[in-house]
Structure I
Amino acid sequence: MTAGAAAAFVWSALALPTGWTLLAGLVLVWFLICLAAIDLAVFRLPDALTLPLICIGLATGLALPGAPVSERLVGAVAGYASLRLLALAWRRWRGAEGIGAGDAKLLAAAGAWLGWRMLPTVVLVACAAAFAVAGVRLVTRGREALREPIAFGAPLSLSIFLVWLYDPYST
């Protein structure tokens, strides 16, 4: 995990312009690495990290180019509401939890950092990464492995990182 974190920091330093954008990017990467590691270990995304990440994302809208603060605020609300509504619908339909509140808060953080327009891209990339995990499980361990939950915070963190680095609208 340490090598992956170091690679993410170096990748950010090479991909982002120097100054406040780089500093904000490194802060974002640190939070995302921590959140992904915790979710992979215990299937939880703690409020102690997700809530400050939302606030920092909104604050970056005041200092950095990209989505204006109003679009970031709408993004935070839309990100949270969309996954919470999906979670509630899933629970009602299947009678079991499928998406945690931490995932919704992390998508709110994505909206706060990137603006509402980038949320579909973030979700699409995160779902593609989660499907890749499921595919590897299927090939390496068989159909029974598909019954195991996937810590969606890790693919979501990766997706937020990639969109932050490579979407010109967000930085």
Structure II
Amino acid sequence: MKYRAAVITISDKGSRGERIDTSGPGLAEMLKRDYEVSGVLIVPDEADLIAETIAREIDDKGVDLVVTTGGTGVGPRDVTPEATRRVIEKELPGFSEVMRMESFRITPHSLISRAVCGTRGTSIIVNLPGSPRAAVECLSFIEKALPHALEKLKGDPGDCAR
């Protein structure tokens, strides 16, 4: 079964057309190997709008995986983790922990990431950094676990052992 994915870029400048989004399209290209990608959306750093967009992609459009890029740092407008927590039902801390741990091998700056990952219904939401390179790297650290997690969410009773 090919799962459906959506990419949401969180960027004030990108949403106003003042900056070209390269993170979202880069993630979409990567995801197309294993997912049907419904598109790349761009929204400003507004918690309500971010939460509504994530929920709409899952609840109304039936997307299985939503990846966001941007807004996970400590800047005054970085609200993606807070918005994500509004819509998730179960947190998946292992995904976030692995992304930070593996990123730390590359740069100590990864320690300021506040990325959150979790589930909503039978779908997964993953926050990724805004940097095009870091976003793709972080997704690569967890991509092999995503299909299994989706199978479990959708009711596969199979063994969780390796």
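Brief remarks on what is shown
- For the structures shown (I, II), mean count of other Cβ atoms within 10 Å over residues 41-48 is largest in II.
- Which of I, II leads on distance in nm of label points 7 Å out along Cα→Cβ at positions 49 and 97, largest value: II
- At a computed 17.8 (mean count of other Cβ atoms within 10 Å over residues 25-32), which of I, II: II
- Parent structure of the calculated result -26000, given that helix-only ellipticity at 222 nm (-39500 (n - 2.57) for each DSSP H run of 4 or more, over all residues; to 500) is the read-out and I, II the choices: I
- Value 19, 37, 30, 11, 2, calculated as P(r) over Cα pairs in 10 Å bins from 0, in percent, for residues 65-144 alone, assigned to which of I, II: I
- Among I, II, structure where distance in nm of label points 7 Å out along Cα→Cβ at positions 33 and 105 as derived comes to 1.6: II
- Distance in nm of label points 7 Å out along Cα→Cβ at positions 81 and 113 derived as 1.2 - corresponding label from I, II: II
Values quoted throughout were computed directly from the atomic coordinates according to the rules given, and no laboratory measurement underlies them. Not measured: the values here are computed from a predicted model. Cβ atoms are built from the backbone, for glycine too; each structure is taken alone.
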